[in-house]
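These are the structures in question, set out in turn.
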Structure 1
Amino acid sequence: MTKIDNLFDIENQGTQEVDVSITKTGDNSDLVTFHPGGYSNSALSSSAKTLGTGGDTAIYVKVDTEDEGVSDGDELLDSVTFTAEATS
């Protein structure tokens, strides 16, 4: 398992509260999870993170290929898209 702490920050620079979510594609995209604010929080693919105006969160990434039959050269992710939608 590989963990990358504080890989990047997401900040709401808009004027409304937003829900931030993620869409991933790739042969093994379920093996890579993105967690707002730390690993103890739900992955963005399973629940959105609400950010108030000016709010931000650090994104932590976990890659767990243990016992998954993934070999050198196998693709994990093809694309990752973050989406922020106004809550109201």
Structure 2
Amino acid sequence: MARKTSESHPPSTLSVKGREMRLRTIGIGVLTVLAVWFIAVNTDSVSIRLWVPTVTLPLWVVLTVTLLTGLVIGWFLARRRARR
């Protein structure tokens, strides 16, 4: 396992139209656009069986709930990792 050093490196940046932007920001923006596009394209209705009841919802609702659930779980895991 690699040791943590006391030196901190500045975040990776890229110049876009004369502005310095972090690569992380650009990556998050690209993923957000792709997720919104993917959700907007999938408009059919789907049936989902939840233990007993079967629910029919538009696929975009299911994808949005799944995305938000993943974001919340990722946020909690990132907070937990930052505390260590």
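Just so it is clear, none of the values below were taken in a lab; they were calculated from the coordinates. Every value quoted in this text rests on a predicted model; they were computed, and no experiment measured them. Cβ atoms are built from the backbone, for glycine too; each structure is taken alone.
Just checking, which of 1, 2 has the largest value of distance in nm of label points 7 Å out along Cα→Cβ at positions 41 and 73? Present the calculation step by step, with values, prior to reporting the outcome.
Values: 1: 3.8; 2: 2.4.
Top value of distance in nm of label points 7 Å out along Cα→Cβ at positions 41 and 73 goes to structure 1.
When helix-only ellipticity at 222 nm (-39500 (n - 2.57) for each DSSP H run of 4 or more, over all residues; to 500) is calculated, the result is -18500; to which of the structures 1, 2 does this value belong? Display every interim value, and only then the final one.
Numbers: 1: 0; 2: -18500.
Only structure 2 yields this read-out.
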Completion exercise
Structures 1, 2 compared on distance in nm of label points 7 Å out along Cα→Cβ at positions 9 and 25: the greatest is 1
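Given that relative contact order in percent (Cα under 8 Å, 6 or more apart), derived from a single structure, equals 14, which label among 1, 2 identifies that structure?
Details: 1: 47; 2: 14.
Of the structures listed, the value fits 2.
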Completion exercise
If you rank structures 1, 2 by distance in nm of label points 7 Å out along Cα→Cβ at positions 49 and 65, the highest one is 1
Problem - Origin of the value 37, 21, 7, where semi-axes √(5λ) of the Cα gyration tensor in Å was derived from one of 1, 2 - result: 2
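Taking distance in nm of label points 7 Å out along Cα→Cβ at positions 33 and 57 as the criterion, which structure among 1, 2 has the greatest value?
Numbers: 1: 1.4; 2: 2.8.
Between 1, 2, the highest calculated value is found for 2.
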